[in-house]
Structure I
Amino acid sequence: MNEENKKLIISRIFDAPRERVWQAWTDPEMFKKWWGPKKYTAPDSKMDVQVGGKYLASMQGPDGKKIWSGGTYKEIIPMEKLVLTDSFADENGNVVPSSHYGMPGMPLETQIVVTFEDEGGNTKMTVRHEGMAAQYQSDASGGWNESFDKLAKTLKQFS
């Protein structure tokens, strides 16, 4: 598989200033309001937004089970770019294989790159999820897009 097949790229324009979209990614309370596909909530979010800092968040499905993920901030350019690792985790932030959540075959770690650009009074956000196996890209794309639908609604509430 070539490297291009391991990248999922999604861009979305939000009717909100760049600072607000940035905050949605860096404020744990705001993050909890939009993270996860539409049938999921995000009851837990901890963030140490600095290079080398860690984050840990959960998504809770309709069945009540939580799926945890976490990682490390690798690069931060305020209001412009976030680069972070992403892994499935347990509630303490320890990396676990995807099979722990019934999704075998995903890598232990992927990378997420989020960029923020002004777009005529709005904000263009691009997420590049790197290192994901091709067979999971469709489901991941659906999940990301449902999360971004929730993010759009959250941003309207805070405008």
Structure II
Amino acid sequence: MTGIERLTWLNDVAQRASAPLVPVFLLATRLYVSWQFIVAGILKLQDWGTTLLLFREEYRVPLLPPVLAAIAGTTGEILFPALLVLGLGTRFAALGLSAVNAMAVISYAHVLLAEGFESALAQHVLWGYLLLVIVVFGPGALSVDPAKGT
């Protein structure tokens, strides 16, 4: 067995050994990213007056009036994570939550892009990456609507 053949064989063994972990990994990814957004949505609902104040004074959501932006953002932070947790309409939910994430960065760019806020921006990048993983690979077998081949 040549060196390349040995590496190929080892890679195949590793792939077969790790295959049962794929559904668990995808579920953990869905749960982690969902938690980040659903907590934000719940906090917004708990103090709607402050939420509206923030959307009027602090967040700079383009094209939408502050009240509509608050409703849309909060709805997205509650609805899309709930769908992700269940694994129901998963790719749609991940794309929707990606839009919420992108809008959060755009609306708060004056803070997130400022010096000293690199870690806060990095969190949004991480969440965006995890959402793309879900879009590309689907929900996995541990979901209400597992994608074919997962």
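Computed from the coordinates by the stated procedures, all read-outs in this text should not be read as laboratory data. Computed from a predicted model, the values in this text were never measured in an experiment. Cβ atoms are built from the backbone, for glycine too; each structure is taken alone.
Observations, loosely collected:
- Identity of the structure behind 0.85 (criterion: FRET efficiency 1/(1 + (r/R0)^6) of positions 54 and 102 (r between Cβ atoms, R0 = 25 Å, to 0.05), calculated), options I, II: II
- Given 0.15 for FRET efficiency 1/(1 + (r/R0)^6) of positions 78 and 134 (r between Cβ atoms, R0 = 25 Å, to 0.05), calculated: source structure among I, II: I
- Entry that produces 1.4 once distance in nm of label points 7 Å out along Cα→Cβ at positions 46 and 94 is calculated, selected from I, II: I
- Identity of the structure behind 1.12 (criterion: Rg/Rh (Cα atoms, Kirkwood Rh), calculated), options I, II: II
- Structure responsible for -25500, with helix-only ellipticity at 222 nm (-39500 (n - 2.57) for each DSSP H run of 4 or more, over all residues; to 500) calculated and labels I, II on offer: II
- Read-out Cα extents along the principal axes in Å, for residues 62-125 alone, computed value 39, 27, 14, structure in I, II: II
- With respect to Cα Rg over 2.2 N^0.38 Å, for residues 30-85 alone, the largest value across structures I, II is given by I.
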